[in-house]
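Dropping the structures in below, format is structure tokens.
A short reminder: the numbers here are calculations on the coordinates, not readings from a lab. Being a predicted model, the structure only gives us computed values, none of them experimental. Cβ atoms are built from the backbone, for glycine too; each structure is taken alone.
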Structure 1
Amino acid sequence: MSTIRRVSPREAHDLVQREGYVYLDVRTEEEFAQGHPKGAWNVPFLLSTPSGMAPNPDFLTVVRAHFDTSTRIIVGCAAGGRSARAAEALAQAGYTNVVDQRAGWSGCRDPFGQIVEAGWAAEGLPSATRAEPGRSHAELRTGTAKDRG
């Protein structure tokens, strides 16, 4: 595994605001709709299926269609697990500026379910429940032109 830089929610917010990073939320569409970092792009790493969570076979295809490999990307999820795996997949696919936001949207929990690091929502960082135009998974998976990067 490569060494992916991991940052707190506040550090992720600063990177988006000050250094122009794109926030890529890799949670499901349903999770994204319940709340996400304002301005985030949604490309699920895993999809909800009748038999549970399954890998999104189009994850890299959709990301490649919208972001060059040099795009500065912060990857976030619910608690940090999916984003770490997605960040690694992006790095292996040639993305050179990938940062993983640990603690995700909901926060990182210990084995007893106690929050050990607050997530984006609990930190009170800018949030939304609707995707900005062109940033929902439904829109991104049907588009083909590079929009960023």
Structure 2
Amino acid sequence: MSGELTHLDEHGRASMVDVGSKDPMRREAIAEGFFCAAAETLDMVESGDMPKGEALAVARIAGIQAAKRCESLIPLCHQLPLDSVAIDFSRTDPQRIKVTATVSTTAKTGVEMEALTAVSIAALTLWDMTKAVDKKLRIEGITLVSKQKTPV
């Protein structure tokens, strides 16, 4: 770890980083994770044939909502005006669906936590939507794929 710890005040207590002097930038973050279940379960998810309804549609909305509420869930996150949140699902093999969140803003700080939160909640929503038909569910590999910023 290099540099100063910016989330600690002069007394070593957790505090929110002051971004007031930073210039607004166009910022984007992409995160991904994997929802794992039996192939038959994922077939049902993709066809929209789950007992609780269309799992992918519900998970997409949950992921978007989670990104918009990140500052309420993670104590030191800044409240950000999000420009866009996109949640995508792709079947990477018979027992895995990749969940990808792309989040953007024009602000003084980045949207990495919003993207990671969106993936996490979308995957947890898939779990909730499928737990009645599959008892061996897993969520794996939630990670930040990329982040970028450009001047406005």
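Things worth noting here:
- Taking distance in nm of label points 7 Å out along Cα→Cβ at positions 71 and 95 as the criterion, the largest value within structures 1, 2 is that of 2.
- Per distance in nm of label points 7 Å out along Cα→Cβ at positions 31 and 79, the highest-valued of structures 1, 2: 2
- Comparing distance in nm of label points 7 Å out along Cα→Cβ at positions 23 and 55 across structures 1, 2, the highest figure comes from 2.
- Entry that produces 39 once relative contact order in percent (Cα under 8 Å, 6 or more apart) is calculated, selected from 1, 2: 2
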